[in-house]
Structure I
Amino acid sequence: MTAPVIYPLYYTAYVNDLETKEDFLDWLYGLTSQGIKLGLDNITELLERMGNPHKSFKSVHVGGTDGKGSVCAMVSSVLRESGISTGLFVSPHITEFNERISVDGIQITDDELAEMAALVVSHVREMSDNGKYCTFFEVTTAIAFLYFKKKGVEYAVVEVGMGGRADSTNVLIPEVCVIGNVSLEHTAFLGNTLEKIAFEKAGIIKPGVPCVTMNGDEAFAVIRKTAEERKSPLIRVNKADINIMSLDEKGTFFQYKGEDYHVSVPGRYQAKNASLAIEAVSMLSIYGQKCRCNIRKGLEKVFWPCRLQRIPGTPFIMDVTHTVEGSAQIISDIREIYGSVNVVFGVLKDKNIRGIAENISKIANRIIVTRPETERASPSEETARIFSEFFEDIIVTDNVEEAMNKSSEIFGDGLILVTGSFYTTGEAMKWIKKTYL
């Protein structure tokens, strides 16, 4: 897909005035008008101009469709508990841009972000003079890698942005890569079949580098072929080795290969994510020396917001799931932990809304449909039209703030699940902080 042209003026205009985080973010979000442009040419040149900061640390590279952020958080937590200076780069953020980049569990500060931006943007400007226009995600990736170098991290745990093969983060040569569940997503960019998408995801496999995965046969066959071609050890987590003991709103107790674990993120799927994290850490060169005895502690201490997160002192449960498979798991977990709930739902228009709606109808008492504030959002009326196949009574709102206000008025003390998109939960979290906290 060809991205629309951005005039060079945008890259150079007031670039020398980016003194604060707000200045930088105004400029950075302007780059989104270029759309999504996959490929490694720009990021490779940008990083070379900066001295290749991504070569200053070791890394764990995590891709897939559902759960890759959770796996990143778990691996990062284990490394930190092992005394390893650890960077974490994830996307998207929920409420603040700074959430994307952290070191040892502490987010990049506004001043640090402005400092890193000033260094990166000067190179972006020079590249634009030569007709090479960096995207939002390329610039963000470069800032993260430069920050990790500045902070002297030993390991960085890095989440793939989209796909894998042509994603900006794929300049890394990690010690291990992880490919979580693969399902249909971003079909306009990655392909319209599971095999095509799995091929893109498998693109993060590097020659000789171990890959940990857990996928059904269709996607696994593609991943295995790539691993064989690149002579990369392939570790496939067997679902039969995972035994859920119990779960509640504070986390999940499970066994993996007969060993007991507790991960402090609720949901059955988090046991699968944790098992991927366990295997990934076991592939690291420092595993026996530093990590082996800290896996349980790392999983117990991991914090990963808006994954079936119950907000204390409120009726709200927050979850960012936006796929059919993810929503199927949500209804199972909600039913087991809470029974049934009311729902506030807003989603992007490129998602399988009907499949998600059918799943949510199995645990929802009543539903409020809304539209998050992004051009990519499905209009409230269109979302409601699809949901009307499964719900007789649908409340339609124009924006998330209105939806949250109505949910408090209408649902009273009943539990309310807010889900459908990072955008929806992000706006809802800001409303909750303003209203309750």
Structure II
Amino acid sequence: MENLKIPVDLVAPVFAPQTFGSREKIQEIFTTLRRDYPLSIAEVPGYDPHWIVTKYEDIREITRQDELFLSADRSKTLASQYAEKMMRDYTGGLPHIFRTLVHMDEPEHTDYRNVTAGQFMPQMIKALEPKVRVMARKYADKLAAMAPECDFAWDLAFYYPLEVVMNVIGIPEEDHAKMLRLTQWLFTYADPDLKRPGSDPTDPGEIIKTWDIVYAEFKEYYDKVIADRRGCPRDDVASLVANGKVRGCPMEDRAMISYFAILSSAGHDTTSATTATSMWKLAEDPALLKRLQDDPKLIAGFVEESIRWASPVQQFVRSAKEDYVLRGRQIKKGDLLYLSYISGNRDEDAFENPQVFDPARSPNRHIGFGYGSHICLGQHLARLEMKCFWEEVIPRLKSLEMAGEGSMAESEFVCGPKHVPIRFEMTA
């Protein structure tokens, strides 16, 4: 533990969206950090110093103590000094453009989470299974119709979780494409294929400019939805949010729009990324496909391992409310901590053979959905979507291989495959 500061040339790529376009490169960096600098400080020019938290148990220790490690007072994601200043200029002093659940501390976080938490409990999600399975079968049929080749990420994985989540929220099909577009601008602002047209990723303030535009578009759209659901509530999540109360009062406007924004973006994008990652693994490993076809009971484990392997939410940042000793290091009040979920989910001390994809891994206590009170609200729905989809697709695949090189989106925050070209045969 003698290494307190990480060499800039080693850690600087972690601060660049382009690095995450190569899973091999980024995993190599984090493997080195876990081994030589498991909890050390990065001082990258243009950024405030950050503790880089790479170990599984350290991430869990931090994220189960919301009263000590805060989410609301600084940027929740990695942001340059310039971007943080620009953020406060845009918002009149606030550290965030959005005020979603991930940007809140207690007791506000629980108060807002409770508005919809009941709708996403396991028993409620179980009741959705017949509808979700119908959609899974629909997309399995769509996939079969694309044979012998398609780009699985671009042609299908972006759309199946999108339709499921939009239907749960209560958004009509003609608006689904808009929600996908805003999601991609929000999470992959620097990717040349997915970014907002006309944006300049080389501008250090671009992420703030794009997020401000995305927020404005979400607000324009959801203001109408809110008015509709308040006038005529329906059996959907949009009605719960529009009419939701926090301590007996309507939600604050920015928090309500942000609530809709996170449901309409993270609610499907992370599942899309994991689903595309799953297909990539299957296409590269014929033995894995055969194993799942021979033993369909492994599909649930295949889903869990895919979540660990993909870790689409790659990082969050927290700040220390007070001094704290972690792994023998003295964290000071106000220090920033960069939590690397993709590193924690490959931690050699937490997972046996972590660089091996194993659908029978048990236990598989990954942190792909986070940990603690901020654990993903939609985790049970995401699992159901993927389980239903693969139960419909895997038995029908007669052959499967990559038809070219896959590629990842370029994003240091939420990231998944943007191209998974496959060649395949399926039964009708």
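Points to keep in mind about this one:
- Given 17.1 for mean count of other Cβ atoms within 10 Å over residues 134-141, calculated: source structure among I, II: II
- Highest-scoring label, criterion being distance in nm of label points 7 Å out along Cα→Cβ at positions 182 and 350, among I, II: II
- Comparison of I, II - label where relative contact order in percent (Cα under 8 Å, 6 or more apart) is highest: II
- If Kirkwood radius over Cα pairs in Å, for residues 214-301 alone is computed and equals 14.1, the structure in I, II: I
Where a number appears in this text, it was derived from the coordinates with a stated rule and is not lab data. Predicted model only: the values in this text are computed from it and were never measured. Cβ atoms are built from the backbone, for glycine too; each structure is taken alone.
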